[in-house]
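Next come the structures, one after another.
Values quoted throughout were computed directly from the atomic coordinates according to the rules given, and no laboratory measurement underlies them. Remember, it's a predicted structure, so these values are computed and weren't measured experimentally. Cβ atoms are built from the backbone, for glycine too; each structure is taken alone.
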Structure 1
Amino acid sequence: MLAGLAAELRGAIGILAKRDVQIPARHLSGAPGSAGAGRAIGAHDAADAAGAVERPAALGDDCAAIPDGDGYLLLAAEGIWPAFLEGDPRFAGYSAVMVNISDIYAMGGRPIAVVDVVWGTSAGALEPVWEGMVAASRAYGVPIVGGHTSARSPYNALAVAIAGRARRLITSFTARPGDVLVAAIDLRGKMHADYPFWDASTGTDPARLRGDLEVLPALAEAGLCDAGKDISMGGVAGTLLMLLETSGVGAVLDVAAVPRPRDVRDLSLARWLLAFPSYGFLLSVRPGAAGEVLSAFARRGIASAAVGAVDGSRRLTLEASGERQTLWDLAGEPLTGLGREGAR
């Protein structure tokens, strides 16, 4: 069972597409203002961040984290998959704002504002995209403050960028051997009919959306978690691979322990492990803090569970019912090309 699951995950476009990150990784390694594999800005740096604006930002996190005063300025951007934009332009617009907001919270921050770049073949083509972006902006309370719009393009395209701030960071570079892997996913949603997206956002009370996301900066500021990512394209499997690569570690993932809706037809384990949830986070937590982290999500009605453990192997190993199968050996086959050379 696990061999077939591993083969399906390895061949998934959501994971293989992460290899495209090797292109900017190659060009930006050693560039001015960026840090390569040898230096990351982590939560442990917060105490000496004041006056350290010249310190480079690490490559490979959900956001660029730039030390600024008593915290960090966070910057991120997302482009929207063209097929998704064509097939469901309103939800694509909504998602473009939503996923950027998730990136900010994933790093223990709070969003400030977004800007957009929208290209369309006509004004009519842009209408549903803008309806979706504005709906998400209102739901999450994050204003759209500028950008670029053109209705005279030979194609439709969309990208959104965001700024935020964090007092203490959750980063991709601080997972340690011995950590407990915690997955937190809002299961109060539904799968998109045509795309691998789990939507627990549209139609949900905005106050609940914002309160649920506040769990992340609260955990960071309480010192309960300093390592993790939001679950993005590539799902749980792809996101965990990226977290392990940037931290230079490995892990065993208990696939049966990942929170999963039980009443959705045709939702195979592989499809779920590759799904992009509107609210989903993978955290690497010190064992002594795992109980408090799980309780914080439970208080918000978010499904969460300990789903594995971090080790020093630099491999992602799947586990179920006592069986184990290696999904990816990052030491021999990098995914994004960003990260540490080995466990600290």
Structure 2
Amino acid sequence: MRAAVLGAGSWGTTFAAVLADAGCSVTVWGRDEEVCRQITDEHRNEAYLPGITLPAGVTASSDPSVVLAGADLVAIAIPSQSARALLTPLRPLVPAHSVAVSLMKGVELSTDRRMSEVVADSFDIPASRVAVVSGPNLALEIAQRQPTATVVASTSEATAQFVANACASAYFRPYTNGDVVGVELCGAVKNVIALAVGISQGRGLGYNTMATVITRGLVEMTRLGLALGADADTFPGLAGLGDLMATCASPDSRNHALGGHIGRGMTLDEAIAATGGTAEGVKSSRSVLELAASLGVEMPITSAVVRVLHEGLPIEQLAALLLARPHKAEGV
């Protein structure tokens, strides 16, 4: 199978390696010529995956026409808020038979569109030709070939199975799921919750606080998903609780790391620079909150993160804000 991966960051490069280990011929598109040369000639991407040797079946190019030529599968791993602007000009290059795979996690600002919808819009293809990969997928661990499972979701069972077959290997176990809405919302909201956990730990708060934020974060995630018609069974699964736990607990999670910098007193710009990569939850927090507001769904943790990151709420007020909620039954 011929696969193209758009995005030469840590997750794009890692998924390219996963595809190659599963037997695909893979070409990565990146804008940095040196990164592309290093991937092709040295089988490394030291800027994003230091110390990792990539499979020989992975090459890279900064020319999208070269990358997309003849691709049966097109995986997209670029910043979610830049996706539409970057993907739309590539529409004429996408082969008519190919399946698009969103590796992105977020909700588009101003439109509230999920990433699979942005991909379908940008490439002008039906939803049945789009799949989403999401789960506890910390890039460095997968690049080290540590065992992990993931979810491949699509409105088309055939498309989901096609993508699952393309990426299945001895260390990467995909499960298929028809609940695209739930899987994508889990991926977007868990980044916001990870920011809240990181902020609290940066403030020196402990595991009780972390457990509280994760558990109530899962409630927020589920509440929003159900309002959009998602399947309740998705949220305690790999794409929901599984990804939430990994992202909130791992020091390799950029969202968790950025939250920690904020908790220790950095400004948002300083924290972004210190993190050294895209932390999707920073921008997605606002779009997730906008989406929730449009549906009348309460998301207090998400709201608090937005207020800290974008509205100047002092971080020392974050915990008090979360605990000052009206008393009510846990399941409400």
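Name the one structure among 1, 2 that mean count of other Cβ atoms within 10 Å over residues 89-96 of 13.5 was derived from.
The structure behind it is 2.
For which of the structures 1, 2 does the calculation of distance in nm of label points 7 Å out along Cα→Cβ at positions 161 and 217 return 3.5?
2
Of structures 1, 2, which gives -14000 when helix-only ellipticity at 222 nm (-39500 (n - 2.57) for each DSSP H run of 4 or more, over all residues; to 500) is computed from the coordinates?
Attributed to the structure labelled 2.
Assign the value 3.2, calculated as distance in nm of label points 7 Å out along Cα→Cβ at positions 153 and 281, to the correct structure from 1, 2.
Label of the source structure: 1.
For which of the structures 1, 2 does the calculation of relative contact order in percent (Cα under 8 Å, 6 or more apart) return 14?
Of the options listed, only 2 reproduces it.
Computing mean projected area of the Cα convex hull in nm², for residues 225-272 alone for each of 1, 2, which one ends up highest?
On the way: 1: 4.1; 2: 4.4.
Across 1, 2, mean projected area of the Cα convex hull in nm², for residues 225-272 alone peaks for 2.
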